[in-house]
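The structures considered in this document are given below.
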Structure P
Amino acid sequence: MIRRVKVIGLMSGTSADGVDAALVEWPGSPAAKPFELLGYREIPFSKALQERIHRLAAGRVPGSEALAELAGLDVLLGEQFASAAAAVTASVGVSLAAVDAIASHGQTVAHYPERRATLQIGDPSVIAERTGCTTVADFRPRDVAAGGEGAPLAPFFHHAALGHPGEGRLVLNLGGIANITWIRRGAAPEDVVAFDVGPANSLIDGVVAALSGGAERMDRDGLRARRGSVAGDLLERLLDDEFLRRSPPKSTGRERYGLAEAERLAAEWAGDGRSADDLIATLVAFSAEAVAAAARAFLDGSPIDRVLVGGGGARNPELIRGLADRFVGIPVQPFDAAGVPAQAAEAMAFSLMGRNALLGIPNYLSRCTGAREGAVLGEIVPGGPGLRIRV
């Protein structure tokens with residue numbers, strides 16, 4: 001019998017609001033199924049830490065302090081990720097010594113594929129030292145080095161876990177950034193189409209924070225968007241966006257749809273004396289329409305039988321309603337409907353990518369990122385016999 005392997009996947013997205021940790025048991029062979037999610041935890045970052053990450057990513061740290069802040073956050077986030085790994089194992093009574101590896105996405109603070117550059121922090125050496133576990137990290141830089149965009153990477157997992165021979169499935173991850181994975185009926189890995197669409201929650205969250213003076217971090221349950229009305233003039237302007245028109249492969253992040261853009265929109269809106277809730281409603285409509293427009297423009301014309309949604313945006317009823325209005329007659333459901341817990345999916349994706357890195361087999365879809373075929377993403381930091389962390 002082939003031994004099964006336990007890998008913790010760690011994911012901290014563009015919202016920088018915390019780290020998701022998923023402990024998954026995989027076959028010790030190239031097959032992805034059957035897999036079992038043994039445990040999942042969401043570990044929030046403090047408001048102060050989130051703000052430090054956003055300031056660094058937005059270039060708001062003074063030049064004389066920037067390198068020290070970058071280095072300090074690299075170590076601090078490594079400690080946070082190690083604690084999250086320990087927490088998820090403790091929650092299900094599994095020791096870190098029984099874990100084969102940790103796979104960490106890291107926290108993206110810069111993503112410039114046009115410069116062949118992407119940077120994730122959260123030092124994997126700190127994770128390995130604190131946990132004793134072999135740690136795989138820096139997936140995106142290898143993809144960029146191989147000629148790719150560095151994103152999106154999760155489609156590899158989407159195809160393995162959510163593909164179906166009898167259904168065309170449009171998989172949406174709605175984190176800070178929205179990305180699409182299109183898996184037509186019976187699609188082989190080389191048939192999958194995937195790319196970043198534009199903002200999902202990044203502008204919504206940023207505007208809420210700016211308009212509330214930092215008192216709120218998100219439009220919880222879409223309540224503010226529900227009270228507001230969509231401003232057609234602003235929606236039209238937002239949709240007139242060069243990135244949205246660009247053909248895939250393509251990727252983006254907070255450098256385009258982050259704090260600076262959110263604050264600019266909030267200041268412009270406040271200066272016009274218009275309702276804050278109307279701005280938030282318009283940004284929700286923008287996120288939904290950008291997804292629908294991308295589906296119309298860049299898919300292969302095969303029928304979409306189901307839309308599956310994951311990420312933080314799956315918790316926003318107004319965003320889900322906006323998608324349902326645009327995909328008329330097509331079920332819009334969370335990943336859970338296809339057997340993958342929506343909130344755990346991104347961390348599970350990196351768990352699978354880490355498993356494959358250990359096996360030395362491809363762990364991404366090159367068509368989706370534009371990279372050369374056959375590379376194995378991730379740098380491996382060996383573990384050690386002594387555990388340093390306890391929960």
Structure Q
Amino acid sequence: MEQQHLDIVRAYYRAALAGADWSEPLTLLGDATGAGACIVVTHNFRTGVSRIEHASGLEASHIAAFNAAGAPASVWFRDQRHFQIAPSVVSGRDLLTVADLVDSPFYRFWLKPLGLLDHAFIVLQRRRDAMRILQLGREERNGPFAEADLALLRRLAADLHHATLAGEDLKRQNATSETLISALKGMPVGVVIANAEGAALAANDVAQSVIEAGEGIQATANGLSIDSNSRRIKLRDLVAQVTAPGRTAAERTHLMAVSRHGGGRPLALLLTAAGPCETDTELTPEAPAAILYVGDPDRVMVFDNARIAKLYGLSRAESRVAALLASGYRLEQAADMLGVAYETVRKHLKQIFSKTGTYRQAELVRILVNGPASLAI
């Protein structure tokens with residue numbers, strides 16, 4: 001593969017995968033083909049809307065004018081049959097004649113002020129009615145794209161297509177990871193995602209509060225450590241146990257109770273392998289290796305009264321009583337905290353039982369703790 005081709009592909013991969021500066025690959029491609037402008041455009045054939053995602057050779061005002069027009073590029077995209085296959089290369093002269101292009105409102109509105117005339121397109125991605133293309137425009141004074149330019153685009157098309165797909169996959173994975181981390185933050189149980197070295201890649205608020213307290217679980221320069229039976233165990237050693245090749249399902253989980261230095265009930269820990277154990281796969285520091293669940297029996301759960309009221313059809317007063325009971329308080333304690341008579345709280349509890357379909361206080365607490373009212377979101 002020629003050096004010019006390699007340079008363009010490398011720069012494009014960096015931009016597509018890591019969100020790097022798009023000016024580098026687009027400028028390299030423009031220089032290689034004599035294009036005065038090189039842009040990445042999305043177009044939806046159902047709505048007729050085109051939009052510039054990245055550009056080289058254009059001012060911000062030119063991009064804004066293109067996007068504001070809504071469907072300016074439809075002069076080329078009137079017949080989607082030319083753009084069905086990804087990857088493929090399409091010459092603008094195969095879509096319409098120069099005379100038809102010059103006679104179009106789009107030419108007068110957008111192309112002529114830029115001095116652009118001849119165009120070529122690489123179809124990077126096609127999904128149903130939508131496509132992503134690489135659009136190159138040559139200045140009118142420089143004439144049309146030469147056959148050598150189009151040949152270069154054809155050689156590049158497959159590599160740029162794969163880079164586009166890889167970038168989309170990475171974006172989806174990142175979005176999924178961010179959503180999962182957000183979901184973990186609301187959980188009433190502590191969750192730590194650890195790598196093979198026992199370092200926390202992510203931790204929700206409950207786990208973070210336990211680690212910061214330093215009672216039973218500590219953060220060190222070498223990852224997390226756990227105090228058990230008067231000795232300190234490195235989390236990485238436990239992770240190595242549950243992720244070792246050939247482990248059974250039971251052996252891929254480790255349970256332990258951890259005493260607190262300051263007293264109180266022990267923490268309940270469950271460590272489990274994050275994924276399948278592969279005999280020939282070496283876990284990297286960036287890869288999740290295990291999940292540590294942290295149960296803190298001394299943590300007071302905080303419930304959203306308004307959420308309880310809406311979920312179970314309770315009045316404001318009833319939801320306050322339900323929240324206190326679910327947080328572990330007794331009826332007389334709830335009465336004192338709310339500043340009402342004990343009998344008033346008992347009447348509220350009867351109404352709560354009726355509305356939630358429960359008959360005992362323990363049953364009521366169970367549905368509240370297991371329901372979305374317990375989530376810290």
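Values quoted throughout were computed directly from the atomic coordinates according to the rules given, and no laboratory measurement underlies them. The model shown is predicted, which means the values in this text are computed figures rather than measured ones. Cβ atoms are built from the backbone, for glycine too; each structure is taken alone.
Taking mean projected area of the Cα convex hull in nm², for residues 149-212 alone from the coordinates of each of P, Q, which one would give 6.5? Attributed to the structure labelled Q. Identify the structure, out of P, Q, from whose coordinates volume of the Cα convex hull per residue in Å³ was calculated to give 224. Computing volume of the Cα convex hull per residue in Å³ on every structure in P, Q gives 224 only for Q. Each of P, Q could give FRET efficiency 1/(1 + (r/R0)^6) of positions 93 and 165 (r between Cβ atoms, R0 = 41 Å, to 0.05), but the derived value 0.90 comes from Q. Comparison across structures P, Q (criterion: mean count of other Cβ atoms within 10 Å over residues 77-84) gives the highest value for P. Given a value of 15.7 for mean projected area of the Cα convex hull in nm², for residues 21-252 alone, calculated from one of P, Q, which structure does it belong to? The read-out was computed on structure P.
When FRET efficiency 1/(1 + (r/R0)^6) of positions 37 and 229 (r between Cβ atoms, R0 = 41 Å, to 0.05) is computed for each of P, Q, the one that comes out at 0.05 is Q. Comparing distance in nm of label points 7 Å out along Cα→Cβ at positions 205 and 333 across structures P, Q, the highest value is found for P. For the set P, Q, ranking by relative contact order in percent (Cα under 8 Å, 6 or more apart) places P highest.
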